[in-house]
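The structures come next, written out as structure tokens.
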Structure I
Amino acid sequence: MKTTGFVARRYLFSKKHISLISTLTIISILGVTIGTALLIVVLSVFNGFFDVIKGLLLQNDPDVRIESQASNSFMYTGDMQKKLAGIPEVTAAASYVEGKSLLAHQKNSDKVVEVRGISPEKYFHVNDLSKSLQSGSAALGVQNKKPGMIINNQLKTELGLDIGDTVVLLSADGMRKSLTQFSLPRSYRFEVRGIYSRLQITDGPSVFIDEEAAQRLFEMRGMVTGVDLRLQKNNQAASIKESLQTQLGPDYTVSTWYDLQQALYDVMYLEKWSSYVILMIIVLVAVLNIIGSLTMIVIQKNRDIGVLLTMGFTPSQVKNIFVKQGLYIGIIGCVIGGGLGLLVSWLQKQYGLIKLSSAFIIDAYPVSINFADVSIVLVGSLILCLLASWYPAQRAAAVEPADAIRYD
């Protein structure tokens, strides 16, 4: 009813004088505004950090990975390759062989490393490792009777390696067999062909060799450890996972980029929504002001409420007047606060106004505006404002007209 909205606005924004009630109303609007703006900015910064970390992880992780459920290797058959080729969302697929090995170079220079065997022409379509090459080349084939190897910059520094150096790899299985069968362990020589530099948040392979050489090193005889897939968009990973799991059956495990680093992603989401709950306290303080200001309006306008009831207003209509006052406070605070939060977030995204104290990966706080998060903030603030108006509205609806007019 339009009349209830008109009365609500007149009660809330009196033009006659500035009173304690109008001051509390302004404080309530400011509280909702500041709380809403802060929530949008903070959640946008958390989204920005999430995107940065995700981008770094996806340098090593694929969109989807297929592995064996029962063992650490399986046959990458032509039937599986046809199934993957028949999925339009899959832009590239590459098998790999992975395991731990002892890398030795000269005397007293050895280290246990994670070795990954790849086919460069396929793997580089899934993983942009070739773009991270600092020196040398990605040639892993046999040259001068030695297969090639790519190492990371950290390993180069630790062992004093350089392009053209010869290193020896000895697998863990080879060492175990040499101990149980009393024979010399079989080692393989490789030539360092390339050195890459890449920021890594989690542990990953530090040495890349040819896939066939890795199969010989780890004695896998035509088997692979897994198959990595790159999709048109990584947000398609969940649906592709379900489809692939159904096609391949229970013998295989299909993991998305999120599954591969789930613990880290879950912690980031937990931090984000914990901050949301904590910052909602600011809005909650504003809500308490709304309860106080509306309750004082009910007390001050007790006689007016009695008159309205005698004029034919029902208790539900009177209640609606004060609910609308809470709604108006919420709408004004959310509109101003939402606009302010989006403006600050956009300025930070475009110009990097607030810098990080120690620039490592990025030099300013990253921002990614997610309109789903903005909607959650705005709806949450509005709901709290409506809940705050419930008690004053109930009190106004319970006013007895005769008593209000007689004593006031």
Structure II
Amino acid sequence: MLYHAYELSHAAVAPLRQIADYQKRLYRSPYNPVAYTWTGRSIVAACDLFESLTRRYSKPAWNLPKTLVNGYPVTVMPEVVWQKPFCELMHFRRDAEELKHARSGSVRDPRVLLVAPLSGHYATLLRRTVEAFLPEHEVFVTCWADAREVPLAKGRFDLNDYIDYIIEMIQIVGPQAHVVGICQPGPPVLAAISLMAEVDDPALPATMTYMGSPIDPRESPTVPNKLALERSYGWFKDNVIYSVPWPNKGFMRRVYPGFLQLGGFISMNRDRHFLAHKEYFEHLVQGDCDSVHKHREFYDEYLAVMDLTEEFYLQTIRDVFQEFKLARGEFFHHGQRVKPEAITKVALMTVEGEKDDISGIGQTQAAHRLCTGIPSEMKVDYIQPGVGHYGVFSGTRFRTEIQPRMRQFMRNYWDPKKELVYRKATPLAE
């Protein structure tokens, strides 16, 4: 019923949003003398704020039409190279001729697979991560589907399916690539590579990097980690799972709604968000366009959320955050125990943020303890001072301090003579 109430409340506010839009246009009109006064600007700002707080945010666009390579603009063309009901693999293909001109020669670059989190936000949350890698890498990103938009006839999707998807996408990207698990994907990505290593899969990546990931949530537990332990599995099943209402494509699918996850994120930093919107109102009145644009850019992304399937969410809660199965060596995938110690040829890097309030210090580092088969000289651990969870993969310090270290780490295990050249999309999976 909560999901239905959410939909009804959104519909009920629609007439008020239309009134606010009408008033905003009225008081912005150059023919209205009040538009040039403080009162007029305040009314417009209030209407704008009301609209931004009550509208539904759709999936953001990537907005990465070009990248700069040696100072030359190179066209970027995002294209789907693999597809299944709950995920698409996006390749940010750079124009080969423009890239060759910018490089005055070879266009071979390391292939990087960025595994985006499936935790409520769209993959576009990694826009700045992609942007930072584009000049010198072939970038692939997992774009997870909103469960609300997947018809019930497409079947279920749980944590084991997630791992199967990861293995398939690593195989599509090809051998000796560089896999980066950002936040939530840490455990399933580590499980996927462990399973591939055990059978000596020819598509094994050259390196794997985990950033702010809950490999072992017992280390430095944060508020979300403690909440997962304070509530029983049954509580989560009874209180946060709802059926998708009509007329969504996923009608009747049982999901963990994105708006609940968003509410949890906001409640963790309520004062910060309140202050941000207060300043947004003031900047609108003052006509500070740069600050207004910066606020909108962040919240257009932050407030765009997606639903997770019931089975994926509940299995993640139980196996990762309550029973710590991977960290304890007790995680099974389709009846086969996952063995991180089987990984011997894939170099490992972990990145954590000093002020991360979602994945505390030590949770990602646990990967080093689990991957006993990797020689110590093939392991790198880095803690970035002064950044929180999102600063691990986005922002100034990511661009200037974290990404350069990741770049060097990847190139330490990269042979350009063996590198594949991606110019055309791989045929889509059936």
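Taking FRET efficiency 1/(1 + (r/R0)^6) of positions 81 and 153 (r between Cβ atoms, R0 = 25 Å, to 0.05) as the quantity of interest, name the structure among I, II where it is greatest.
Working: I: 0.15; II: 0.50.
Answer by largest value of FRET efficiency 1/(1 + (r/R0)^6) of positions 81 and 153 (r between Cβ atoms, R0 = 25 Å, to 0.05): II.
Source structure of the calculated read-out (helix-only ellipticity at 222 nm (-39500 (n - 2.57) for each DSSP H run of 4 or more, over all residues; to 500), -17500) within I, II: I. The maximum of distance in nm of label points 7 Å out along Cα→Cβ at positions 217 and 377 over structures I, II, that is, the highest value, falls on I.
For Rg/Rh (Cα atoms, Kirkwood Rh), the calculated result is 1.24, so let me know which of I, II that is. Derived from I, not from the others. For relative contact order in percent (Cα under 8 Å, 6 or more apart), the highest value in the series I, II is held by structure I.
All of the numbers you see were taken from the coordinates with simple rules; none came from a lab. Predicted model only: the values in this text are computed from it and were never measured. Cβ atoms are built from the backbone, for glycine too; each structure is taken alone.
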